Structure P
Amino acid sequence: MIDRRIISFFNKHHVLTIATTAGHEPWCANCFYVYLEKENALVFTTDSDTRHGREFLKNPVVAGSVVLETMVVGKIRGIQFQGNISEPEGEMLSRCRSAYLKRFPYAILMDTHLWIVRLALIKMTDNKLGFGKKLLWP
């Protein structure tokens, strides 16, 4: 079971950094996301012709982070994750689109190409629990 503090953190934030690799060349991109608790997955939109979009198709294993930006050491909190990315289809696509548009209603005006990262590993650092305290899943 995922610690509720991890779920809460994902739900309170909306920008992730996603890292890809293709041909031994790393790349990062920032995207708005929504967290699907039932699936333990992150949904975001980006064009498939972006560098990271093209690299998802070559190597679906990704890493990323969601962080709270602060200069106060006692408030440092953030998540690092690994997962597998895919393009949702069928009922899952409908669920992803609905959740994404609920969180970002202005995106209805965009041609959204949705992706889903099914999380395989989560490490949350939460200095509110003590300096360097880590919550791990699984």
Structure Q
Amino acid sequence: MTLEELADTLPDGFHDAQISSVSIDYIKREAKLIIDLSVGDPSSEKEELRDAYREGELKLSGLLYWVIEPPDANYPYRESKQLWVDAGALGSASFKPSVKLPEPLPAGAFASWIFVQDWNSFMFIAAMDASLVWND
């Protein structure tokens, strides 16, 4: 499953998600993210149901690359807190990455971007599969 296909199974995709940690295992070629995802119901009258988040572990298997742009110095990148992000498919992006990314990718691979609001910069990833397991 691609990251975009996984996002389509979530109520709000990766919009306004919050990343707590990222670990990359180069031997296994996988990345694991602890991420809080918006699962709220915007039409609910109860604020706690509208703004509900759920923690999960996002696993990217067959990791091909993980590229992180440096944070914008004018943003509060030094703060110790979760990263406020959004994500999407690299092919559907209306911008050109600031770095040269490896091409071509193997058959079945996907490439995605993660925009870090707190840094005003991107992370670019390519992998063979994405999966999510809820932590509760």
Structure R
Amino acid sequence: MHPTIHQMQHVVASGDDTLIGPLLAADVRFLPPTYWATWQGREAVAALLGHVGQIFTDFHYRRVMGSGNDWALEFECKVAGLDAVGVDLITLNNEGLIQTFEVAMRPHKTVGVLREAMTARVTTDPRFRKFRSALS
């Protein structure tokens, strides 16, 4: 297993964006499961993943599949007591940093609750004022 993928398994659920940031490429792209948009840049993506790690409970990866630069990490967790499963689709760059991080998740009800929780956090986190332009 690639060292970045191994380390990511341990830090994503921590909710500590200072641990997540060093695993991300400077121009990383994050595609969330909650809406059709892309967040770009290490600082914004680390902050988002930090919030996600604080919202998810009982988070753990069930399976890790992949090799080289392309990985799929199947996870399960709870969001506000609701069960969820999902897949992190990760592409590493040639330096071994996360270049693209896309998340697919179900069920729909839990994704809706995640969206509400993330919206509440993003709108009250002052860092996101400057990240607004990161949305494409």
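Any read-out appearing in this document is the output of simple, stated calculations on the displayed coordinates, not a laboratory observation. In this text the structure is predicted, and so the values were computed from the model without any measurement. Cβ atoms are built from the backbone, for glycine too; each structure is taken alone.
Here distance in nm of label points 7 Å out along Cα→Cβ at positions 42 and 98 has been calculated and equals 2.4, so which of P, Q, R was it run on? Corresponding structure: P.
Of the structures labelled P, Q, R, which one yields -6500 when helix-only ellipticity at 222 nm (-39500 (n - 2.57) for each DSSP H run of 4 or more, over all residues; to 500) is computed from its coordinates? Only one of P, Q, R returns -6500 for helix-only ellipticity at 222 nm (-39500 (n - 2.57) for each DSSP H run of 4 or more, over all residues; to 500), namely P.
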